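Each in structure tokens, the structures are laid out below.
Just so it is clear, none of the values below were taken in a lab; they were calculated from the coordinates. Since this is a predicted model, take the numbers as computed values, not measurements. Cβ atoms are built from the backbone, for glycine too; each structure is taken alone.
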Structure 1
Amino acid sequence: MGKPTGFLENKRNIPGDRNPAERLKDWKEVHTHFTEDAIKTQASRCMDCGVPFCHKGCPLGNIIPDWNDLVYKGRWKEALEELFSTNNFPEFTGRVCPAPCEESCVLNINDNPVTIERIEQEIVEHGFKAGFIKPNPPKVRTGKKVAVIGSGPSGLACADQLNKAGHSVTVFERNDRVGGIVMYGIPDFKLEKHVVIRRVNLMKEEGVVFKTNAHVGVNVPVEEIRNNFDAIVLAGGATQARDLNVPGRDLKGIHLAMEFLPMQNKRNQGDVIPEDKFISAKGKHVIVLGGGDTGSDCHGTSLRHGAKSVHSFELLSKPPKGRAFGNPWPEWPRTLKVTSSHEEGGDRDWDINTKKFTGENGIVKRIHMVRVKWEGGINGAPFKMVEVPGSEFEMPADLVLLALGFLGPETNTMLKDFGVTLTPRTNVQADKDYMTNVPGIFSCGDMRRGQSLVVWAIWEGRECARGVDKLLMGETALPSSPFHY
């Protein structure tokens with residue numbers, strides 16, 4: 001390592017986020033950036049730890065100690081090359097990844113971990129600013145054509161890898177813009193969309209063809225895809241949202257999170273959405289049901305709209321602030337997460353179950369809830385939810401946002417038409433090379449593994465590309481992740 005004593009001399013330090021009073025007035029990213037000297041100092045904290053558990057913590061197997069060392073020495077171009085060797089889109093993961101690498105950092109045993117995620121972001125942004133990142137189309141084409149259906153991070157990663165291998169790749173996206181969840185699911189205050197557009201434009205210059213408003217199985221016939229491509233990759237995501245079947249669900253003003261979040265992203269991109277069609281939280285009592293990332297995004301978006309109040313409720317119990325006895329390092333910590341959205345205002349509560357909604361003139365006005373406790377869980381027995389007697393309460397609710405997770409991919413269009421087999425959880429079933437039961441048709445990302453993280457989606461896309469390349473060429477030279485799960 002460049003400075004073996006760096007972790008002893010320097011403490012973890014991250015640039016302060018923008019002031020909440022300022023950032024609630026716009027949609028710009030919350031985080032600020034390091035100075036070059038500061039990032040070198042943080043990179044120097046990466047220990048000569050012998051066994052870098054961060055490799056295992058990162059689904060992509062990023063070679064973190066190596067590029068931290070290169071950053072400390074000011075060798076930015078080499079650091080970028082090392083980073084790109086395992087990660088196609090560090091500008092995405094450097095902003096929206098929960099950083100399992102940091103949680104498994106050896107320093108995290110009894111100190112604060114290395115600022116891996118933010119260093120990753122700075123490496124790629126330095127690469128763009130310095131002109132290191134330029135279009136690099138393949139010098140030789142194989143003559144093989146691949147259709148990638150879905151342009152989220154998994155589809156993009158798969159397309160990028162297959163294009164690098166020399167195949168002619170066309171990406172079909174049913175929405176009007178490319179990017180999937182990183183375009184329409186994640187708010188700009190976490191990931192500004194010029195970052196996504198910059199990457200898509202680079203891929204276009206390298207030869208990837210993108211077709212938007214192309215819903216395979218609806219306005220693009222499945223047979224057209226079958227007849228014109230040598231291989232097909234299904235990367236449509238897990239977009240079937242979990243709903244809430246309680247009395248009053250049919251009242252107006254109750255929406256799925258993915259009905260709410262994309263509208264603001266579209267407006268931020270200049271789309272004109274009439275007020276009577278736009279789901280706004282302005283001046284309303286907002287209830288967010290669901291305590292994950294999507295719920296947090298709804299929380300922060302509602303605050304920026306100017307909501308009168310925002311309450312986020314979670315069915316499960318409040319996690320502890322520190323690791324529990326059965327959750328040791330380097331496992332992912334099942335601890336309380338406080339996002340930038342939660343820091344900006346509003347309230348959160350746990351162990352809350354929704355009983356019903358009531359309203360006036362067909363519009364939701366109140367939510368009726370009850371407190372619960374969880375019993376059981378001993379010796380592997382399942383937990384049982386029990387309502388706490390006398391704990392019923394109600395609250396005003398002018399807008400209710402359901403962020404309850406996703407059940408799996410939509411199965412009533414292209415998956416049915418392609419004839420692929422599904423798992424018991426309704427995900428697409430695929431073998432170790434990511435090929436489905438139908439020869440030449442592959443699947444990756446949330447459509448294959450179920451709802452997951454952006455970093456896992458990129459890993460899946462890269463691994464799937466190896467399977468496609470192997471089928472088309474008889475072997476593959478595309479790099480594999482250092483770890484297989």
Structure 2
Amino acid sequence: MTMSGARLSRRAFLGAGAALSALTVLPSRTGQAKAPAPFVPTRTLTLKAGETELKLLGPDKPATRILAYDGTPFQTLRLPRGTKLEATFENGLDEGSTLHFHGIRMPNEFDGVPTLTQPLVEAGGRFVYRIPLDDPGTFFFHPHCDETGQAGKGLAGVLIVEDRRDPKFDAEHVLCLKDWRLADDGNFLPLSEPDSASKAGTFGGTRTVNGAPSVELTAPAGGDVRLRILNIDATRIMDIGVSHGEAWLIAVDGHALKPVRLDDLKDGIWRMGPAQRIDLHVRMPADGSAVSIGDYRAADIYQFATLKAEGRVAKPRKGPLALPAADLPRPDVKKATRYSFTLQQATDAAVKETGLPPDDPLAKALIDSLCVGETTYWGIDRESWPTGERRHLPPPLAGMMEGRSYRVEIRNETRFPHPVHLHGHAFDVLSSSLDRLPRHYADTVLVQPGEAVEIAFVAAPGDWVFHCHILEHMETGMMGWFRVV
């Protein structure tokens with residue numbers, strides 16, 4: 001069965017007025033709404049989720065049956081900015097799934113969140129996504145159901161939206177960082193352990209980049225290299241640093257920022273949580289020496305990539321190569337409506353049986369879907385996403401109006417960091433109470449223990465989830481949603 005676009009959230013919106021009576025009443029729009037222009041795809045493709053083999057433990061060790069799109073680990077799509085993409089998702093798994101294009105601004109009905117924006121795509125089913133690729137940058141795609149299980153086994157791909165205005169680099173490399181929980185025979189260990197899920201998360205012991213322990217890459221001596229680095233791990237937070245070469249941070253989550261020397265950041269690294277991406281400009285040493293890229297978070301540094309000189313540029317350039325400024329909706333931070341949300345360990349109050357009535361379409365769909373965890377450990381503002389037998393969809397964290405500006409403070413009152421992702425928006429990271437972040441646009445921001453981070457955005461219409469991207473945290477309660485009308 002092929003589905004094309006979801007009407008679930010619209011029907012639910014019409015039927016859920018009584019359930020939202022506790023929410024601030026939103027003024028209605030006046031006048032005749034302008035019909036949207038028809039979506040005419042300029043590129044069509046199919047992405048099929050299924051199993052494949054990858055020798056993660058080494059060439060002489062048993063292979064692991066991982067999950068991938070089209071049988072290709074970390075399937076990478078390169079499309080020009082302005083593409084209107086029609087992607088048909090085929091579910092070749094033995095359980096329900098969806099496809100979420102992470103970080104892309106899109107119509108809400110193609111956001112890939114079961115229950116909230118579309119029905120679950122059952123095993124053997126299909127769903128057609130129509131995605132405008134208006135923003136250049138480094139993005140990725142993954143399931144939004146049983147993510148700990150499906151993404152934990154490798155189900156993720158890379159989406160690069162190219163911009164003809166970008167400066168010309170001498171080399172470019174894509175680096176996908178992911179850990180795996182593997183036994184010696186190549187089979188998966190349990191992907192989630194309860195004690196770990198209630199703390200920092202369950203870590204994998206086999207670290208890889210592009211499916212290998214490390215990679216050797218080439219670039220000309222004195223040349224300019226663009227590194228697109230993606231943290232697609234379920235749990236691990238990484239401190240990305242560069243040794244023996246000049247390096248600048250030129251994009252976060254795909255969006256350009258004024259280049260920042262990596263050495264000028266605190267500890268000379270960029271700290272990134274699961275789902276975050278960065279673009280680095282690395283200038284190779286003119287003397288032909290190698291450059292190392294690694295995760296410096298632990299004492300045992302993980303050097304995952306080495307850039308070795310091959311050839312030489314005629315005349316090395318000076319200074320960083322800046323990307324074109326991000327063309328995004330700019331919030332009016334002075335007139336923005338303010339909200340504050342607190343990330344918390346779950347309490348009895350966070351798992352109370354409240355939410356939409358059981359006869360509401362969204363609540364019924366949630367009960368029918370399997371995209372909930374078994375236990376509640378986390379919450380946002382004393383509310384937790386449903387888990388176990390608690391299957392009432394909670395009311396929205398906030399009601400917002402399309403086109404208006406909002407400032408949202410995210411406060412972390414837990415002992416663990418949380419990378420917080422807002423679907424469907426690129427937000428302006430305004431400030432950190434720890435004064436550690438340059439101002440930049442992103443779709444996911446890492447909030448440290450005891451830290452408050454403020455973001456701002458222009459609200460786009462739809463029901464958008466707001467959650468921690470440590471997958472176990474999300475699936476055990478740390479997710480809510482905003483309704484924008």
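Could you figure out which one of 1, 2 the value -9000 for helix-only ellipticity at 222 nm (-39500 (n - 2.57) for each DSSP H run of 4 or more, over all residues; to 500) was computed from? Going label by label, the one that fits is 1.
Which structure, out of 1, 2, was P(r) over Cα pairs in 10 Å bins from 0, in percent calculated from, if the result is 4, 18, 27, 27, 18, 5, 0, 0? This value belongs to structure 1.
Determine which structure produced the value 23.8 for mean count of other Cβ atoms within 10 Å over residues 64-71, calculated from the coordinates; the candidates are 1, 2. Label of the originating structure: 1.
Which structure, out of 1, 2, was FRET efficiency 1/(1 + (r/R0)^6) of positions 344 and 472 (r between Cβ atoms, R0 = 35 Å, to 0.05) calculated from, if the result is 0.10? Value 0.10 for FRET efficiency 1/(1 + (r/R0)^6) of positions 344 and 472 (r between Cβ atoms, R0 = 35 Å, to 0.05) corresponds to 1 out of 1, 2.
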